[in-house]
Structure 1
Amino acid sequence: MFINHLKIFTGNSNPQMAKEICSYLSIPLGLATVRKFSDGETFVEIGENVRGADVFVIQSTCPPVNDYLMELLIMIDALRRASARRITAVVPYYGYARQDRKCAPRVPISAKLVANLITVAGARRLLSMDLHAGQIQGFFDIPVDHLFAAPVLLSYIKEQFRDEQIVMVSPDAGGVERTRAFAKRLNAQLAIIDKRRDRPNESQVMNVIGDVKGKVAIILDDMIDTAGTMCQAAQALMDHGAKEVHGMATHPVLSGPAVERIKKAPLKSVVVTNTIPLREEAKAIGKIEVLSVSNLLGEAIRRIHADDSVSSLFV
């Protein structure tokens, strides 16, 4: 319905995902030039008519976060000035999401600032996946569709571990609700890692709450950044008698020493999605498997464009 008025553009953060979404929708990827001037400024030029079109801009704000964020903002501005009817920012990974509150004096709430920037640039809707905190939706004064990678991850677990006794593990107290939901749908047990963080990006595993002895433990998180939490959790689970340990997360940020840590950790595998493209050094270690959520995002885009319900995709 109205598919001829639907156009999809992308920046440089995740062009492969954009191509997969276009393939799902059976439409071509929009023509756009996104490059830098010699002084580092971002330049965007839309290469086709978008007047009156329903436009979706696919751009994960992954590392280098600031560069890709500026690409998103400038592309939205260019489309708005080209008279697009509606612009939806499709941000599979929402950068700055962890700065969603004041956790110390005189610090910013950067997640709110980014929300303001996207809105002021001209976006009239946001589509994102597995936000670090659900309340980030409230930072926007425009509609937000918050999808979850759970259907894709659950399907993988059911297929790969159908004959195993599994236990879903939350790496910290904040992820218990997410992990409990997975455990319930899989009819599996739940365990929790008691973790104390001394400094940003550094963590120390203290205890394992729950029975993991002789079971296949799957650590579930929304993202893997430096991988300190997941790798220390894996070691703690093995020390408590787990049969084997697997990691699972939606967003493979994999910054700093993450790849080396995963390589050395007692993790049999790490399953992530393609919300962030996997770097070559991460592919090389052979432990990381990528699942595609492109069709899920593509279906959400189709329903938003056709004014159909998106709620069934939230499960």
Structure 2
Amino acid sequence: MQTTYDVIVIGGSYAGMAGALQLARGRRTVAVIDAGIRRNRFAAHSHGLLGQDGKSPSTIADEAKAQLLKYPGVTWIDGSALAAEKTGDLFAVTTADHNTLRGKRLLLATGVSDHLPAITGLQDRWGSSVFHCPYCHGYELNQGPLGVLAVSEASIHQALLIPDWGPTTFFTNNCFTPTEIQRQQLAARQVRLETETVSEIAGEQSAIIKLANGRLIELAGLFVASLTKPASPIAYDLGCELAESPVGFYVKTDELKQTSIPGVFACGDLGRPMGSVTFAIGDGAQAGFAIHRSLIFDGLPQ
């Protein structure tokens, strides 16, 4: 196996593959290291992606991988990247099976991990009746009764957004107390306010909200803005600067997806405050273009 590449891509989901595709088409050698853990693996269908609407996430990813691997410059490595460091002019990446790969550039596409409130039954229904994105899942709930579970004051934005997909109840769950202006905004959007503590989420096809006082509220779907952090420590270990959004941390990049560390790029959910498959693909393509150009122009006499 070749161990020195033009680019090493850590993360082979939508963003990583999109970046690798542009680099392969630029006739560069690319190694993609993929642990096979996509953020949307809990969802049965992916919606809102032009030309792929309604397909399963695994089908979209498998088709993309098959197309990518037709390019001879691409090497696919199933497994995890444990560490990365700069060694001279190259980056050295150590994999879980103790192999070391070297590359002139590094593209981080490891995504983020979602962290949900510690409520019984919530994690079990993530992607089936509990969701984070109404653009991805709201239409299929057929204007049924919906809920928003607060995780912070920032959840007010989500509560004001969701009524376009169905009548909405906002569960503040002891996270914050809405101001008078916020109450007026909720009323203007016809959002019902529920201040009782949520004790459990039940139900099979629906989300049944169990409140601490014993009441049950059945919903077609419950939305919650998960708190996120980078799924891998590699960006942090390399010294990449992080930025914070209302829902968590991500790697800070410029408009070309370059991180604060020269030669290291980040894309997809890892490199933006909010994500979707559409954004991930666009981000990856942008990073691929930028990396290819850096390989050309950074090597010219200055």
Origin of the value 22.1, where mean count of other Cβ atoms within 10 Å over residues 100-107 was derived from one of 1, 2: 2
Entry that produces -7000 once helix-only ellipticity at 222 nm (-39500 (n - 2.57) for each DSSP H run of 4 or more, over all residues; to 500) is calculated, selected from 1, 2: 2
3.0 is what came out when distance in nm of label points 7 Å out along Cα→Cβ at positions 20 and 252 was calculated for one structure; which of 1, 2 is it? 2
To test your reading of the models, identify which of 1, 2 gives 21 for relative contact order in percent (Cα under 8 Å, 6 or more apart) when calculated. 2
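Each reported figure results from applying straightforward, stated rules to the coordinates on display, with no laboratory input. The structure presented is a predicted model; accordingly, all values stated were derived computationally and were not measured. Cβ atoms are built from the backbone, for glycine too; each structure is taken alone.
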